[in-house]
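**Q** Next up, some structures in structure tokens.
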Structure 1
Amino acid sequence: KCDESLVGGLQPQSFKSSSVMSGIYAPVYAKLNRREGDGGWSPLDSDHYQWLQVDFGSRKQIRAIATQGRYSSSDWVSQYRLLYSDTSRNWKPYHQDGNIWAFPGNINSDTVVRHELQHPIVARYVRIVPLDWSGEGQIGLRVELYGCPYWADVINFDGNTVLSYQFKDRKMATEKDVISLKFKSSSSEGVLFHGEGQQGDYITLELKKSKLVLQLNLGSNQFGNIYGHTTVTTGSLLDDHHWHSVIIDRHKKHINLTLDNHVQHFKTNGEFVKLDLDFELTFGGMPLSGKPSSSNRRNFKGCMESIKYNSLNITDLARRKKMNSYNVDNLSFTCVESHAVPVFFNATSYLEVQGREDEDVLSVSLHFRTWNPNGLLLFTTFSDEIGSVEIDLTEGKVFVHVNITKSKKNRIDISSGSVLNDGQWHEVRFMAEENSAMLTIDGDEASSVKTNSPLQFRTGSRYFFGGKI
């Protein structure tokens, strides 16, 4: 049974927190039913910026969480969120019923409140973020998580490697299929797996514009009155470098496509019920022998684990070198983590960064994605407050406003792009120097907007991303 205590036996270095009131309230004392220190963790301030972090040392499957307040005190947490991560940099909130979940916590300091997770999670790190706490005292917390060790064969795909599972009888005709895998990626495009037959049948699962797309054809006829092509799209923003689980369960024309526990049922088009594939099923990209129409598809870049095809463990076969692969030298069984960590901004948040002061060149680049048509991307003031630069999104278009105030007002306004609030990543590059400014969107140098208006400035030291004027 997967119900072991995961926190109780951890060493002191496994615990971190946003702050601590003093040494006797350290995060290491936040173990359930323990009384060491002053009976639990309490931060320096009781506000919504506090968190308690636990490092299990390796990935665990987590099935339940339990909390208490600080022993024999007026301090407890009455509501909290659970975040989890493999890296301690890129955090994902626990979801239940399709929403970011707020767990009910404690109403006193010593009663244990336990919650079974609707869907188990897999993580090395967890964070508990208090949302509400004792009205009589402050934040006080002891915690335990329950689960078991987790292990899976992981394959890292660098965008060049493609794995090939070749059929023993060169052909595979099936009425039933179950294909499952987990993936994580920071790329919005890429083929997860593909198979095709000489009769025109095919199956392709891929990322397109950060969504999961399944394309399937059980057969069409040469007269055109039976058309078997079927396309189903699910999910969004799947290039978040978090693990996502996919299961394709087909019985003849009936298919259940499950993404992260959300099931979508559909029937394939056409009249045929068998999937006829020839030679191979490829993972991470298209086969070298693929049809010309497949050449414009990108290979997958990211990690996959627990790949199974009709009870065959593909990842295990790859590890034991029982599969063919293209560019095998690049095959790795360790997931390479992304160095770029995205930052989420709400309507009131911003990020302040120190920059080089008193320079005569200003150069800024950033990537953003949003569904909102309007918002401030960057704001900075020049040295001695002689003016400012504002980069914003207005009606899905990037605008730059440079305002210079000396003896008279001089304002420069340039804009570029359109419909940039489409949920995809977009790059903004802006450079200004004496009497010149240039704005480039998505690396399209040919469409860069330039101006040669009179401009003299010295850079300031503070840059605000995501807000503040």
Structure 2
Amino acid sequence: FYILGVNDSGEIIGLSDEEIKISLENIRRASELAGAKVNIIREAQGKKGKILELLIRRTKDQLPIQISIITIGQADHGKTTTIGTLVTGELDDGDGLIMEKIARYKHEVLMRRTSSVTERIMGFDEDGNIVNYVLPCPLDEAQVYLNSSKLISFIDIGGHERYLKTAIRGLLAHNPDYAMLIIAGNTGISTMTREHLGIALSLKIPIFIVITKKDITPSEVFSKNIENLITLLKSPGVNKIPIIIEDINDIAISVRNMKGGRITPIFIVSNKNGIGLDLLRKFLNLLPPRLKWEKEKLKPFLTYIDEKFNVSGVGSVVAGLILQGWIKVNDKVWIGPFKDGSFKETKIKSIHAKKGVYIDKAEAGNSVTFAITDISYDEIEKGMVLLGQEMPLKAYREFEGEVFILHHPTTIRLGYEAVFHIHSIRETCKLIWSSKIPLRTGDRAKIRVRTRFHPIYIREGDRFLFREGRARGIGIITKIIT
């Protein structure tokens, strides 16, 4: 973003029409040399003239800007339907039309409930137009990728309690820029709404909220549920600044402040009659990436495996977000750790950025799939890593961390076991030492845990989340025990 008409001290002065014309021409020339295009977002009046807010975006001749948004919230509140209307440009019929188009599995269509982690992409060109809407098939990921200057990757997770472990893996493995919390206007805040919101807050993921089903909700019920939501957002422990989005000015203020996490935009929509969807699309077009990957690109290659596939004629294929470094086709990497703590060498046969889009090289911040050699599908486990040749091949069974107990119905003592989520790792760990015993809801402590079944690849500074029944805790790894 760039603002014309503000002096060096931040004072809003404004420029004359002639000054605006000259400044715009200079910025456009510089942008063209850098392979970018200038768009005017909004115009306002300052003390002495006009103020322009500009969006400068790379053209599609370069790799698109990519933003990852995880969609959270209670089942049946409209998460998948909202993604579907945004991606396809079509409205729902109130009877599962959009769900049928974008669900991953047949049982998800029949049950009207997402059970897996699914990704859909929405593309914008350099002028802010939605690429999906002009394609013969708006779900054609290859064409969306190739024709876009900016990509929004929506990560859709299950909202039912039985799929919570899958939802947690989606939140931790995909390292999203933002979370889109979906709340049905006729139902309001539910148990799983609070659960997902609490996890996103604990992981420090900035949130924006979409209130659905405006068309079928009585006005007094809708108003009461909005009031309850704003009360929750302003409460201690959440401490957000909610903004109900009504126009482009609200959007401009929100997108400039989203990275900090305090501002929480609220959109009111109907996926059936289209109310509010245009404002949401404009917001997504202007929303900047939050995560910075430049320093990570200089480090040795590292990817946690989030999905695995056995593709006919290709063999073993794995998917994940590249956290460090870069990789090329035909490079040799290590995969592991296996159950005995060992690693095996494999080669990258091909790299896919999206379905049907082959690329020669991928780098930190890219979510990609790799076809690999000499490893069978059955040998691969989610939570394994691909490592560059220069990385130390170490697997660990113990680590120390600082933990905060989000909730536990009773107390936690030595010997306590829970499932720990770290990136795409899901491993049962046992508490073998704690600076405080017993541990209760709201407690903070230093702990040491040991894996129950398999060694894992972890790093100091990695975040973890544990769960066991209704118990939840979150923390950060401070020391790895070798």
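Any read-out appearing in this document is the output of simple, stated calculations on the displayed coordinates, not a laboratory observation. Not measured: the values here are computed from a predicted model. Cβ atoms are built from the backbone, for glycine too; each structure is taken alone.
**Q** For FRET efficiency 1/(1 + (r/R0)^6) of positions 279 and 335 (r between Cβ atoms, R0 = 35 Å, to 0.05), find whichever of 1, 2 sits highest and give me its label.
**A** The structure with the largest value is 1.
**Q** May I pose another question? One of 1, 2 was used to calculate helix-only ellipticity at 222 nm (-39500 (n - 2.57) for each DSSP H run of 4 or more, over all residues; to 500), giving -500; which?
**A** The structure behind it is 1.
**Q** Moving to a separate point now. Out of 1, 2, which one gives 43, 38, 19 for semi-axes √(5λ) of the Cα gyration tensor in Å as computed from the coordinates?
**A** Value 43, 38, 19 for semi-axes √(5λ) of the Cα gyration tensor in Å corresponds to 1 out of 1, 2.
**Q** Moving on to the next point. Compute mean count of other Cβ atoms within 10 Å over residues 239-246 for each of 1, 2 and report the one that scores greatest.
**A** The structure with the largest value is 1.
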